[in-house]
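These notes open a run of structures that come right after.
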Structure P
Amino acid sequence: MKNKTEEGISKFYGTEGWEIKDGITEDARRWEDLRECAKEYVSKCRLRVLRHIPESGENMLDMASGPIQYEEYLEYSKHFGKRYCVDLSAKALDDAKKRIGTHGVFLHGSFFDIELKDNYFDCTLSLHTIFHIDKDRQEEAVRKLIKVTKRGKPIIIIYCNPQNWFSSMPVRLLKSLMGKNAISSNIYLHAYTLNWWNRFLDAADINILPWRSFGSGHQKRLIPDNRLGKILLSILFKLEDTFPHFFARHCFFPIIILTKR
């Protein structure tokens, strides 16, 4: 049974969130940097997830899979037998099925209510999802992800870091530079600090790395849409890889890798 937070998410993605106009979903239009200068950088960031996915496996869980809207997302389960897609949106799952067909297993409903076997998945994904779950149930969600994943296998989570580059700036300067919060919307969002993840050390080894330094709104305001912007993002990607611990502490979107013990 969906709670109030899930109902809000379900309403948005059951109506306008996954609607496509000019080949672009409303979700991407709102929260992705679709400019020409950012294409290579954004693609390479999405492919960072592949670094932590096993080379092959039987079953992959994609919690809140959406329609698997980006080409890079298709690569994640390329060498797996089945990709289990769980989502609150029936439309998202219908679109995901069109993309991966019999390669997928499609489960509609709340992740909390869907029964999954313990120690079953060779890899588990949760991209941009956990911080949209009610703050009092986020630990429960992560615990379930760990529970259904095999020992020694990864749970890969893209999360939001509230202590990012912009959190320490004076509010007046931040507003003057960036305008509204880049991820503000009527969709629920609560992100814990990175130290919060230490509570899972009893069940998994934890590695936190940078996924992307900026939210798309910040990125679009800071980086010009021209050749210089492309060069700056290329340099940024290299810096993120060269100094991962520094960027993980300050980036907007970290990648959390939990390896189940």
Structure Q
Amino acid sequence: MWEEIEAKKQELDSKRPLAAGSLRILDDWYDVELTYTSNAIEGNTLTRSETAIVLERGLTVRGKHLKDHLEAVDHKEALDFVRHLAIQDASLREVDIRDIHRLVLGRTDAKEAGRYSRFDRAISGSTVVFPPPADVAPLMKQFGEWLSNSPSTPETAFEAHARLVSIHPFTDGNGRTARLLMNLILIKGGYPPVIVSPEDRPDYIDALELRQTSGDNTAFENLMATQLIASLDRYIEAASKEIEGHGKSD
């Protein structure tokens, strides 16, 4: 699995740099897809096309809750911030996680945005027990130190996602923030972002819960690696078409 990812990463690197137009098309597609999927996993009712309308045209969709629209705009702003952080030379820090969360909840829950929860947290139907509120700040400090000293690799990205949702430091928005953090690390390392679709939600939730209850990380890593391979294939295909197009024009 890791060998396949590395081989595809090398293949993608051999086709770089992509033209600005191709990158913009990919980024625009991922902006919509990541926003739609990450929010849909958490219960947002906007469809893929409706999310595109909100993000690209700034319009509202008749019959949909205002909160759903605001979550889409918030996620897009958080994703823009992630892309900005990814091109910086500085190591990632605990404060970066809080800043991402601040944007994720900026319009829907400004009082909790960027703030660690003062309450016990639980997921309906799950047996997972999260750390008590008093332990959140120390655990996040340790997590931030680990993050600052870890390389920008898929292994780090997947582990960061799993660690953050296991601490579950925020009252709401933990999953969206964890997925954004994972993709920040991937982009920083030269990898494309990973999409977790609503169709993958049962396997995704089960894999995380298995990790949290037994320490078995295999299912979660396999799921994320599969999605990363799909993203690498998508970028390689775009790069190959671009090269092929240049060849024909010559």
Structure R
Amino acid sequence: MVVVVVGGTGQTGTLLVEELRARGHEAVAAARSTGVDVISGGGLEQALAGADVVVDVLNTTEQEEAAATAFFRESSENVAAAARAAGVRHHVLLSIVGLEAASDLAYYRAKLAQEAAVKAGGVPYTIVRATQFHTFLAPLIRANSVDGEARLAPVNLQPIDLADLTTILADVVESEPASTASAGGTGGTVEVAGPEVLPLDEIGRRLAPDLKITSDGKPFFGANVPVNALVAGPGARLGTITLADWQAADGG
């Protein structure tokens, strides 16, 4: 099948394109560097012509809520409109576990707006909510450190490896949209996570042994996040690569 990966030149997108091609699909990366602008809509129609599936793994560096919300809403509305016009049969969106439970985070509220745009887009869809990536963890610890000490929020994480994530995303591409009745009544959303739940302070001690790590009730990125808000629920698809596996393989 023909699969267009929006954001296909980024870290996750590149791995997904490689995985899909290895499975025999015609996978095409759509990004600004390939002439596609999801905000203006420029190049989207041409990129999606003849596509069976579109996968959106775009991210934004916008930290302010209004700007992030505008980016996600406008880009998803444009992708959905172009997909609908092209007769694309499946719109796959990469999102985040715990959006409602951790809605005190402005970025999570922006992602909820993106999900709403996909649901209203008129194309059968699957929203894949993933937990934090292994590659995200060390920068997270460092961002919470001052003078050699990281004071971390008392939350649990269930980190997933990008290799596991791209395998599961490719499986979703090859499946029926979760929003259809034949997909088992998932409500259009599936969760994916790593194989283990770990407290953030333990993760900090593993990845930043040079820092003093404490868990003291500090907010998670300035927000009050319940202890298990970022952990996948029952029925989530789980990867197999642990944090220790990732550290051994990548020197994390």
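The numbers here are math on the coordinates, done by the rules we state, and not lab data. Bear in mind that the values here come from a model prediction, so they are computed numbers and not experimental data.
Of note:
- Structure with the greatest value (metric mean projected area of the Cα convex hull in nm², for residues 136-239 alone, set P, Q, R): P
- Origin of the derived value 1.00 (Cα Rg over 2.2 N^0.38 Å, for residues 64-215 alone; candidates P, Q, R): Q
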